[in-house]
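Structures are listed in the sections that come next.
Values quoted throughout were computed directly from the atomic coordinates according to the rules given, and no laboratory measurement underlies them. These numbers come from a predicted model, not from an experiment. Cβ atoms are built from the backbone, for glycine too; each structure is taken alone.
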Structure I
Amino acid sequence: MDGKWVYTSDDRKILDASGGAGVSCIGSNDQRVQDAINEQNKTGVTYAAPLDFVTMPAMALEGYLVDSTHGDLLHMEGYGSGSEAVDAAVKVAHQFHTRSRKEGDPERNIFIARSQSYHGATIGALNISGHAARRAPYTSILPETSRFISSCYEYRGLNGRTQEQYIQDLAKELDDIIQDAGWNKVAAVILEPVVGAALGCVAALPGYLKAMQDVCRPYGVLLILDEIMCGMGRTGSMYAYQQHEGVRPDILLLGKGLAGGYIPLSAMLVSKEIATTLQMKSRPSGFNHGHTFQKHPVACAAALAVQDVIYKEDLVKNVDTLGPRLGKMLRARLGDHKYVGEIRGLGYMWALEFVKDKVTKEPFDPGHKVAWKIHDLAGLTKEHEIYTYLGTGSVHGTAGDFMMIMPALNTTVRELEMIVDRVAKLVTDFFEKDDCTMTLSNL
């Protein structure tokens, strides 16, 4: 791999238009990041027991991330994967309420997520994910501590209402389920400001996050924002929630673009109230949770280097400036396509949802595996050489096919044009030709 290209052993040169699941935020093989990793290794501090020692890279990264929230959050913990960060958020929310609980109060052990959501692969993260297909194999071993509400999904959810009415109805649904569960038993609500793998780049409508927050606050229910995919500049601001006035999460989750895929790293940031209540800045911490490789010094050094590149090259502004142009180009090329139901997104996070009927929005039969065939059996071939992120389950968690386009934040106009050209050719060719014995008559 080099920059934005993937070279295979059979001589394909694949343009990476998604960086995996939005991971490669500055492309691969950046020498500045490699140098930072090597320099940290040379110090000899390649590992330090996280419950006993604090390393310079971990301290610097925490300072940078906390400052980037402009006072919204106070303390950071670093983990390996996004799923680990979600697990930590569940634990910290539960422990916060346990520590704050007054005598006679019930335990707050219920978490509320959205019906079309995906927050991670571990049992803890999957338990608060609503994606039906991903939950299905493990239903019998998932704890029964989650409740689910409707997603904010304008394309399929508006149904003749105004945006304001729609948001009011979603807020009422959340309020109703909190009261039904017992408001003093609910620990937290978890949301993605821009839904990634479960819906395909569905951004929260203006006013939606604030409405959800306003429901939570009177009940003492914490608001967890999962920006593992949509954070770190991908949407044209450092964090997607910062585009929503008055929104201030209690817990913020980061990953993917944090270290850009150079080393696995995720992070959990918490509010001053949580950090103080659990004495998270003390040694030992009052937060009863830990991982062997927590705040790994080499991973933190890599993340600092990635973020330094983003800052010095003003890449968040690049995304903010060129993101609308990417959307405009996609709509110009594929907006009228018979089988493209919606093109949506913001920043460098866009998706095409494929439908059998553009008018009724009827999805393809899941058995035809449209998204997978477009991605794997067509996109990665020598004819097209384009990597995008496939997704399914946007309709009730089982049906619905979409393609996500999440290029590196330093992608130029010329490179965006190349991505759109290849994506347009891929989609057009797929639906015009027989593709691996699947014809349109079979769809």
Structure II
Amino acid sequence: DRDPLTGSESAPGTGGDESRGLAKAVEMCNNNGHCRKFDAGTMCPSYRVTHDEQHTTRGRANTLRLALSGQLGEEDLSGDAVHAALELCVSCKGCKRECPTGVDMARLKIEALAAYRTRHALSLGERIVGYLPRYAPYISAIPTFANLRDRIPGLAALTQRVLGLSTRRRLPRWQGNYLRSSTRKASVDGAAREVVLFVDTFTNYFATDSARAARRVLETAGYRVHLNAVPGGRPLCCGRTFLSVGLVDEAKAEARRTLDALLPFARRGVAIVGLEPSCLLSMRDEFLTYRFGEDAELVARHALLFEEFLVREREAGRLELALRPLVAEALVHAHCHQKAFAAAAAMQTVLNWIPGLVARPAETSCCGMAGAFGYEARHFDISMRMAEASLLPAVRNAGRKTLIVADGFSCRHQIRDGARRRPLHVAQALERALERGVATR
């Protein structure tokens, strides 16, 4: 059960109905229709471009209702009708924050995908996406070979036929393995304060500059930085890619492995700081639904986005970065999950610390990339329509010298593809403003 006024939830599986709470989660939708809005906010990005009731939070909830109550004939939660209703849900969690009753369609989609997997095997493309954290350490060792898809004529067309990846979309470029190379470099010796920098799968292999920038900012501020590398093994992972294809057990295994490694830090009060919103915030959301008890709750209390951590430390009087002026403007696009968890304002706050920088938020819905969604050929057009609704026009209208700042890896890729701009993670913007000397504390 979830209280729509306070947001408090009972433990998973304790809803008291035959579906162990799932039906009650669906019934939180009272058909108020707020998901049909087109003004400010995020909800509901797919409906905003299709104008089809089926693609609203309400429409999806009604389909789930019919499936759970046996009104879809022989079809149930694992059937094609539910799958079709949820296919264009990009799991933005806009409904979790903006729906008056707090319907969390992203979580309901995970349940439906898990049911769908009991009857439908993964496609090769879905397997490539879901198991990325498992094979990435090996592929990253041969980045030149791994990046041939967008260089050799015909390979993109082949991957579209075999994997379903659109020929109109360039794939992220493999850049190596940041965690593997960085574990050889010592952090600040003798620093009294510690922090865990949790470098997610996409940052580790495809956006290493963001990780380097974040570590430099933290070390300049006098923190000893621990990384989520595992000696002799692959890095810790939040399991998000597995959830995206309905492999809940695999996601739980990754979460358990991550909790076990992070608990010693959390018990010492050390913050766990992440760069990718969908990854880090899963520690404050999905991890709490896996029945890991106090372990998950403890880690969740110490899990912060990079900018959230900086704001907290500065407000506590523990942080003062020496930043040089940057006379420029910055257009700030917040990831949907940052908005859903009321974490977007911290980006604006830290950018305002930079003298001369004028930062303003982009009033946008979802970027439309949503992990692998925007790379898939069958979803490419809808992905671009979501981006063109507000984000890409805002970026194009920004001056050429305006910094485009976005924490989400997928958001940055959508901006690069759709507007030919090179957006920065907030850590990179701060790094640009760092003085050469050590920060005063």
Origin of the value 1.3, where distance in nm of label points 7 Å out along Cα→Cβ at positions 28 and 380 was derived from one of I, II:
I
If mean projected area of the Cα convex hull in nm², for residues 172-339 alone computes to 11.2, which of I, II did it come from?
II
One of I, II was used to compute mean count of other Cβ atoms within 10 Å over residues 236-243, and the result was 22.4. Which label is that?
I
Comparing relative contact order in percent (Cα under 8 Å, 6 or more apart) across I, II, which structure shows the greatest value?
I
Mean count of other Cβ atoms within 10 Å over residues 212-219 gets 18.1 when computed on, of labels I, II, structure I
Going by mean count of other Cβ atoms within 10 Å over residues 100-107, which of structures I, II comes out largest?
II
If you rank structures I, II by distance in nm of label points 7 Å out along Cα→Cβ at positions 60 and 284, which sits at the top with the largest value?
I
